1. For which of the structures 1, 2 does the calculation of distance in nm of label points 7 Å out along Cα→Cβ at positions 32 and 152 return 1.8?
2. Which of 1, 2 yields -23000 for helix-only ellipticity at 222 nm (-39500 (n - 2.57) for each DSSP H run of 4 or more, over all residues; to 500), as computed?
3. Which one of 1, 2 has mean count of other Cβ atoms within 10 Å over residues 56-63, as calculated from the coordinates, equal to 14.8?
4. Given a computed value of 23 for relative contact order in percent (Cα under 8 Å, 6 or more apart), which structure among 1, 2 does it belong to?
Structure 1
Amino acid sequence: MKGLRIIRMADAERDVRDEVAEVFVDGYYNELSYFTRDRSILKSAFKRLFSPEALYLAEESGVIVGMAGCSSNKLRAMPVELQPLQEAFGINTGELAYNVMSGEFNSPLPYDDDTGYIECVATLERARGRGVSTSLMHYVMEELPYRRYVLEVTDRNETAIRLYRKLGFQEIERRAEDHAEQRDFNERIYMEWRKTGDLKGIELEAGQM
């Protein structure tokens, strides 16, 4: 995508936490609105949880419009902490949010040093359909040193599944969601991609994520 710059959050020349939080809330609002529908509260809850060394950002015309995390067995892209959630949501809802999210975002990854785990992929709503997520994925897969990449996607996220398949990811496992009746999906799909060359030949088409 022309005019798009990919940077690591740790290398940003300004404080971008508010912008990254806006992207995260935009991308996962359906899930996060379970805790509150107030976007400003959601942003304040999550802006302090990002790991700048593991997050990659898409910037267009000086504005952060997309994000993608690449975690390892040593560092997660968004480790969840109790205090910021309670300060934003209140004691009870903050504890609920922590209990719901910590298992997914804080658990050590069972992968070797050559494997990157892609998570927290999101695009601002107004920037969707222009290849932002595709460009971020392309950058992470080509520029980072890992030889294998793993990601998780829900069975209802058909747009993301199409993107990942186009990039060469293959399904390796499906896990039924324990509380599917309370969520908007039935299964978690795990996919992997192994680096055998470069990605120069993959076309970044308009209309993708």
Structure 2
Amino acid sequence: MTPVGTAAQALRHIEQLLHDGAYHPGDRLPTERELAATTGLGRGAIREAMRHLVDTGLVTRHVGRGTFLAQPQHPNLDVSSPSPADIMAARLTIEPTLMSAVVLAASGPDLAELEQILRHGEQAASSAEFEQWDIRFHHSLAAATHNEVLIGVSRYLIRCREQPIWGNLKERTFSTITRDAYCAEHTAILKAIKDRDPDAAAEHMRTHLLHVRRTLTKEMS
């Protein structure tokens, strides 16, 4: 889900900057401070927009070096309006299996970030806000593997979830009851990861995704 509010304004500005041709793949991009100064927007909005661009693979970040325009993605990874059913089938195939790699590689800072994302999701007041934090939670699980191939697969799934049909369906099924149930399932997944229990983490992820699929399928029927 793309950012909302001032973060959406920041995203449009940065995307225009990248599409103007002033930067080429591999070029270092302006800092958050510089972008905030040129746009007149807060650094929090800039940070959220840049995080979205990192998640979708348009830019890359390297600690101590900065943010760079990414190399073009492989053309075979272009998204062509996958159905929600296809997205959920793919997620059920990929994400539970991913848990063993997360349990093995997740660091203390990774777990702390997941905990923080979970807390934000619990406070989400709208479908768009919750979808943003839900995407962040699932992508941060992939990022915790520290495996660029798995992170790339997660970025592709994010792009699939940005299709209008997915967003409309999630909006129609959103409620505080659904939000709280999903967050409870996220909590169970994270606890199993903290306990370094890959089987429990995989089972909790599978249970969660089956719940999501049932909710979406009920709305589609």
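1. Working: 1: 1.8; 2: 2.8.
The value was obtained from structure 1.
2. Answer by label: 2.
3. On the way: 1: 17.5; 2: 14.8.
Attributed to the structure labelled 2.
4. Working: 1: 20; 2: 23.
It was calculated from structure 2.
Where a number appears in this text, it was derived from the coordinates with a stated rule and is not lab data. A quick note: this is a predicted structure, and the numbers were derived from the prediction, not measured. Cβ atoms are built from the backbone, for glycine too; each structure is taken alone.
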